[in-house]
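The structures come next, written out as structure tokens.
Each value in this text was obtained by applying a stated rule to the coordinates, not by laboratory testing. Since the model is a prediction, treat every value here as computed from it, not as a measurement. Cβ atoms are built from the backbone, for glycine too; each structure is taken alone.
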Structure I
């Protein structure tokens with residue numbers, strides 16, 4: 001049973017004020033509140049666990065998503081959220097707006113969402129790479145992880161042929177680095193491969209990550225192709241536990257996401273297969 005009650009607008013108004021106390025923003029704030037409450041209720045309806053918000057650029061999708069998170073955290077202060085941003089500058093924008101939203105738009109200062117000083121009540125981590133994400137996840141408790149699409153890919157030398165000793169040596173060095181970062185994770189033995197080493201990093205991250213109550217994916221249309229369309233998509237699907245190998249010898253992946261909120265700047269997606277690929281995550 002989920003710890004989140006179904007909300008009405010009057011109850012939500014005691015928690016959030018999208019206008020930030022500014023009269024000129026009351027009308028827009030009401031629209032954003034309605035959107036946040038609708039998505040919150042959609043996500044927390046039994047057997048759904050998914051919200052999808054598609055709108056034009058500049059319509060306040062980020063604030064609506066932050067409102068959904070704040071409503072969930074109000075009823076579950078231990079909420080853990082993974083934010084996946086499309087780029088470094090958007091990742092920084094989310095971090096700024098996250099702090100601003102909690103300071104200006106969260107009404108309650110009960111240490112559930114906001115402290116009396118206007119700070120986030122939950123610890124936040126910014127991760128810039130796959131290695132950074134592994135170290136951060138292994139180092140202690142963080143409630144909100146802000147990562148970017150590029151965090152799930154890393155440069156790895158490709159072999160010119162099956163006898164390329166320089167490439168094989170670099171793959172083994174990556175394996176040693178992974179084992180040093182995460183001693184509790186058992187790196188597979190045998191000869192490494194380009195794809196295999198990336199899979200091992202994904203398995204390690206899936207092993208060490210907590211299970212997130214919500215993943216927020218900004219510009220989810222970037223994931224409109226299937227899991228195998230790129231190394232990044234494949235690693236991400238493994239990290240979150242969506243991908244399961246058909247080989248009985250491979251380590252099983254743990255599902256690391258309970259609910260998802262997808263944001264897209266493509267209001268009218270005419271390709272149903274691409275829409276299905278986004279929702280499949």
Structure II
């Protein structure tokens with residue numbers, strides 16, 4: 001197993017790209033596409049508030065336009081392929097026969113899917129509310145319902161778990177598969193958002209709780225041939241820099257009218273108007289999404 005550690009997303013992401021480019025475990029051709037791959041890679045981010053990256057060359061910077069739309073879709077808790085396709089036409093090619101998206105992570109964790117009427121997010125919160133040292137605080141993404149022949153959208157994420165240790169909320173994500181360009185790039189900022197939302201909710205119980213580390217484990221971390229040139233430029237020709245998005249201050253943005261409004265503004269390129277928001281303390285987060 002390989003472990004990549006650093007203070008920020010930018011630091012570990014640059015190391016991970018370099019590893020795949022120069023020292024992969026394997027070179028293979030799944031579905032006829034050349035891939036450089038490392039198995040069982042762990043990524044440790046000590047300060048998850050440093051959750052984006054950028055370069056002086058904007059063509060190499062993380063494309064936050066899609067990140068923002070995806071965050072909205074997750075917070076809306078929808079699995080409607082029509083809405084996902086507004087963010088990227090890619091989703092239309094892997095939707096289910098009934099027009100749903102299997103990898104709609106917000107739909108999987110924020111809707112009340114448990115037998116007792118709770119959501120997985122509720123379960124993870126209640127576990128730590130009832131026992132601060134609990135090891136049962138987790139949310140599952142890849143389920144048995146996704147295991148069927150012909151499924152074009154098998155969720156890449158297995159599970160996200162939370163632990164409170166030394167009064168800090170740590171988060172760990174386990175992935176079956178992670179494309180360093182089209183997966184990790186977007187996944188880590190979104191999962192850190194989930195960590196932040198859990199922190200905000202838990203502060204209602206533990207007011208002085210702090211943000212801990214974020215860890216990300218991929219059974220297969222890989223780089224496709226089509227992205228070799230991009231990674232070459234990022235690793236050797238340019239210097240990566242830390243960046244971040246403003247965290248929300250109220251976890252009630254989940255499934256709120258605010259988020260639906262932000263998504264509408266973003267995809268339809270409407271003018272930004274700050275007026276009558278349910279969670280006014282999230283203004284900075286909403287403004288970042290909408291601009």
Structure III
């Protein structure tokens with residue numbers, strides 16, 4: 001009798017267990033896949049692909065530097081024979097130097113840009129840096145025409161040796177670099193360094209990929225407290241560009257950079273808000 005009762009209890013237990021599992025969907029029901037954390041550098045993907053794969057980007061750079069060369073020749077031909085020696089002032093990153101591999105690293109690894117990561121890239125991986133198409137030919141032609149090439153960059157002055165190593169690795173002249181390489185000491189405003197260059201040289205051409213390479217009036221305000229402030233900052237920069245229309249393509253030469261720069265600062269974490277609206281419906 002005891003064995004019969006024991007068998008009944010076991011049977012009831014197994015039945016209850018089976019009903020419980022059935023109610024839970026069974027042991028073999030797949031668990032929901034974890035939601036991946038957002039990639040803070042995902043927005044860089046297509047911007048980087050444009051820079052690294054599109055023939056259009058190369059054509060734009062070659063076209064820009066070909067025109068810069070024509071403007072340089074014309075400017076030098078019009079200079080008086082006396083006075084300060086002539087010079088071209090150029091930014092470095094994404095104007096002369098192509099750092100595409102760094103931005104690709106961030107995108108692949110799902111990392112946000114940081115000063116610590118950039119310091120490692122600048123210090124240890126300068127051999128992966130490439131040249132912006134057309135930059136070296138333009139720099140060498142400027143030298144042949146008798147114009148010094150001054151680099152004003154917001155690379156940190158503390159990393160000067162790494163920047164010099166980068167230029168050396170790219171086959172760019174280091175002659176007189178102690179006067180021609182002006183790196184960031186303190187803040188990112190280049191106004192003081194531009195004045196320093198103009199005190200030593202007669203600057204006939206400025207080349208960069210960020211409007212602050214030409215004037216700090218294009219800087220975005222430090223505080224953008226509202227969406228309206230962000231839209232206003234974007235509109236103000238475009239208006240200042242229009243007011244300076246006589247200089248674009250004359251003595252201010254701009255390279256394309258869709259990856260980073262002053263233009264990205266007013267864009268919030270919801271970038272779709274800043275796209276031009278349309279009345280079109282799906």
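Here FRET efficiency 1/(1 + (r/R0)^6) of positions 100 and 172 (r between Cβ atoms, R0 = 30 Å, to 0.05) was calculated and came to 0.05; which of the structures I, II, III was it taken from? For FRET efficiency 1/(1 + (r/R0)^6) of positions 100 and 172 (r between Cβ atoms, R0 = 30 Å, to 0.05), the value 0.05 is produced by structure I. When distance in nm of label points 7 Å out along Cα→Cβ at positions 68 and 220 is computed across structures I, II, III, the figure 0.6 traces back to I. Highest-scoring entry among I, II, III, by Cα Rg over 2.2 N^0.38 Å, is III.
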